[in-house]
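Undergrad: In structure tokens below, several structures.
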Structure P
Amino acid sequence: MSAVNIKEVACLAGVSPATVSRVLNGSKNVRKSTRRKVLQAIEESGYRPNQVARGLRLRRFQSIGLVVPDITNEFFATIARSIEDVLHEHNYNLFLCNTREDGEEERRYIKALLDKFVDGIIFVSGGFEENLDLFQGDIPVVAIDRRSNLEGVSFVTSANYEGGYLAAKHLIECGCRRILMVRDQKQVAPMEARWAGYVDCLKDYNIPYDEGLVVSIPVEREAAREYLLRMHSQLEFDGIFAATDVLAIACAHTLLRLGYSIPEDVQIVGFDNITAAEYYNPSLTTIAQEKEALGRKGAELLLERIEDPEKEPATVVLPVQLIQRASTRQY
């Protein structure tokens, strides 16, 4: 059986060979309905373009690297899925690299992606500053959540400062005056911004800032549990701002087991709006990030840089919003 060629695919899709070529090359100048017809024809016909030859000719290989710290974390998994959806629409393959927050593993993955001649790399919450020496060429890079010091990198993030301020403001307006902040021990930009928003809100409401009410721990349920078991009787607090929902749910679970009532004794606000926040009992008030939009915008920015290498890198800050549920009082 002879191999299917591009003309046969075009005939099956009812388009010109040039249109099939534009779809294969990820061109934006193709209607979505036409792109779907072409991709369906490719699938039905079993057509397989010679990616290596085409990549050498066009200096593109229709592949993107995605580096994430923990794919089991819903926040990162949702972003990854959104990125994948956009790339699929433009006929790009995705190489997913899960570093498990291991610096050596991340470096190994970056080397592998560069060796595979990927057209670009997206880093989600990547601590890749120690790997800047690997980027000798002009490969397009987009950073999501944490800004990079690598020159020419586009950046997509959430309004973390505003989110921290909004969480503290909500707790204060619900009657809290001793607000414990439970945050990630890593001094990364999103966490620092949430903390700064919390601090400034206390100041604006004339509530003294107490360093003893800020705890930095790993973003792990067990770490939050151990801290509260050890310190709950030594601290006076009527509210908790947990800088991730994972920490917020762990705090709520521990306090309930210790005999506290939520929100009667302690009110809690999280950050991220993961699925478990809605279904935990009591359901968790949280600051919602636009996770799908973070991934979608990051992918779009990378494709724009691939299409036009001279395009200036962009910075996009997406809004956050408070979602009130049962872990805080109505006011």
Structure Q
Amino acid sequence: MLFANYYQPDRVKNASFEEIDKHHTYNPTFTNRLLRSEFLKHGVELNNPDVNQGREIAFSILHDGQALDQISGKKYLIATENPYICPPNQNKTYLRQFDGVFTWNTNFADLPNVRHVFIPNQIRSNITPSFSERSIFSCIINANKAFPKGLENDLYRERLEVIRWYEKNAPQYFSLFGLGWGKPEPAFNASEKILRRLKRLATQIFGYKPFPSYAGEVVDKESIYRKTKFAYCYENVANLPDYISEKIFDCFFGGCVPVYWGSHTISKHIPRSCFIDRRNFKNTEEVHRHLLSINELEYLNYQNNIREFLLSPKAMEFDTTAYVATIMNQILKDLNNG
């Protein structure tokens, strides 16, 4: 049996492979568990580094960019996190230090050690409720997070714009779900932090609601999407090539039609007939008017297109099995070649 280290921030005692991820509400460990079980079939046991103490290590895998000063031998990087959140994922000097890099980011396709993977999903197609069976007109499911002001292509602030537009103009047509919306939006400079603290006190003392549309946390996103006609599905950042996260697939699995804004390469991989492209509208008001105009037959066409896509080979390129196979096959090939 060979042993390999799997580095993932804050994970010890093989927490990376536990069924429930205590560090991330909406990030099931199915992908990590499948990667581990497939390696085991080939005589390689993948563990968090503390579990492998005292063992000879055949190679190391880092889940997103981390410090390398304590890591020797063959090493591989899985760079799926947004590079604005994990800057090493877009640092070419850093990427060149690995025997292999697995990423969606085609900006680094010129590096000889880079292999393309999509952010993985458990692709499936279920029977879902019809237009008339959905009681929520539109929603957002996200955590209350933000980038500091000034970041180009920031879509956190665009989500906030959607929320505030509906709360002011059409509150009966919108519900907000996710973590942290019972508190004011994040603050970064001194004056913002003072104002946020005052608003926070108001929520605790007077019952002030910083986001009146907030309908609560969600354990299972699909259960909400099955009740919702349209979901504003914005990535954290726009215009990153092939940065197509689980967000749009979460909508698809619930049969909910997404209003998508994110990767500029989306239509190369997912048919335009499966989603509403936010880039085609000037603002949220225009989007809302368009959503109101969609009738039951048009909605059914979207659902049929989504179902057809989920059953296609193109969708399977996003499946966890494809992700695991790409990573495992490359590493095993390297090991066999010495």
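Undergrad: Consider the structures P, Q: one of them gives 63, 50, 35 for Cα extents along the principal axes in Å as calculated from the coordinates. Say which.
TA: Label of the source structure: Q.
Undergrad: Kindly point out which one of P, Q the value -9500 was derived from, the read-out being helix-only ellipticity at 222 nm (-39500 (n - 2.57) for each DSSP H run of 4 or more, over all residues; to 500).
TA: Q
Undergrad: Which of the displayed structures (P, Q) returns the greatest value of mean count of other Cβ atoms within 10 Å over residues 35-42 on calculation?
TA: P
Undergrad: One of P, Q was used to compute distance in nm of label points 7 Å out along Cα→Cβ at positions 211 and 291, and the result was 1.4. Which label is that?
TA: Going through each structure in turn, the value belongs to Q.
Read-outs: derived from the displayed coordinates by stated rules, not from any lab. All figures in this text were calculated on a predicted structure; none of them were measured in a lab. Cβ atoms are built from the backbone, for glycine too; each structure is taken alone.
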